[in-house]
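For reference, the structures are reproduced in the following blocks.
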Structure I
Amino acid sequence: MSLEMNFELPEAVALGAIGEPGNRVFVIQIRTTLDAITLKLEKAQVAGLVRYIALILGDLDKLGHLPKAAPVVPPLEPLFVVGEIAVAYSGDDDSVTLTLTELAEEEDEEASKVTVRITKELAGTLAIQGTELIEAGRPTCPLCGFPIEPEGHPCPRTNGYRAPKP
């Protein structure tokens, strides 16, 4: 059963990660005074969202005061896993719209969708919050780009020798 939810200028939108680096689950949470939903994301989706928001905001003249980043709060049970993310900027009201579509298991299955319209300032805060989340994870190898475990890693660019240390 698919559902469609729309949020117009919600109270809070937050990105978060649950768990230890290497085993984290990334989420986006949208909260109003009456409702809160959590959706599951992949780390690469968070990185892509952050980059795209930064591109959009980089083309604008000025941002106002950025609001403080909201934390992710319980309940943390995801409503669904996000498959596609669309981001659009509206110059009419200086807002950014995020459309988060469910990852469909079957090709012909109708996917659930959450649309949220936020201010460009909140989008800026979200981009900063997402960047901090990604940077708080395991460091990446400068040679191959794979994550480095605390004990190092067998880098394919060096045939497994001289594993870089974090």
Structure II
Amino acid sequence: MATIWRFGADVNTDQIVPGRYAPYMTSEAELPTFAFIEARPEFAKTMQRGDLIVAGRNFGCGSSREYAPLALKLLGVGAIIAPSFARIFFRNALNLGIPLFEADLTHLADGATATLDRATGIVTSGGETITLPPPAAWIREVWEAGGIVPYFRTHGHFPGQAGN
């Protein structure tokens, strides 16, 4: 079982990890400890591997800081579910292998427990079963590989390109 961490709309990368905690200002090893340090100070201390972030629209807006989704990956976030994502955040998260699902589950309560079957996109919480819109097959392959670089190392090409 995963815990749901609810966030509102327009969560920006500076709320995820403020710039003064960038890895080049601190260290990559410390990076996960700064996730949501100002917006939800308890997040990095109490979040468990596999927990889910459920947010409003436009999650990850703001800058192109790759270290914002990296902090979430290093913490072990199981997936982020929001009606929409900022384009650059979506791409950075995909590159890192973080599962993102575009759906509005903002009716689910903060702190509720849930299960997510990434393969089927089925979320179960509080007796409710929700089927998320499925991502493209190549996106799931990148998730399973752990990101775009591990995918490339395994397959010798990027998704959608013919192998050599």
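Consider the structures I, II: one of them gives -0.28, -0.43, -0.60 for log10 I(q)/I(0) by the Debye sum over Cα atoms at q = 0.09, 0.11, 0.13 Å⁻¹ as calculated from the coordinates. Say which.
Computing log10 I(q)/I(0) by the Debye sum over Cα atoms at q = 0.09, 0.11, 0.13 Å⁻¹ on every structure in I, II gives -0.28, -0.43, -0.60 only for II.
Any idea which of I, II comes out highest on FRET efficiency 1/(1 + (r/R0)^6) of positions 108 and 124 (r between Cβ atoms, R0 = 35 Å, to 0.05)?
Largest one: structure II.
Quick note: the coordinates plus some simple rules give every number you see, no bench work behind them. Remember, predicted model here, so these are calculated numbers, not experimental data. Cβ atoms are built from the backbone, for glycine too; each structure is taken alone.
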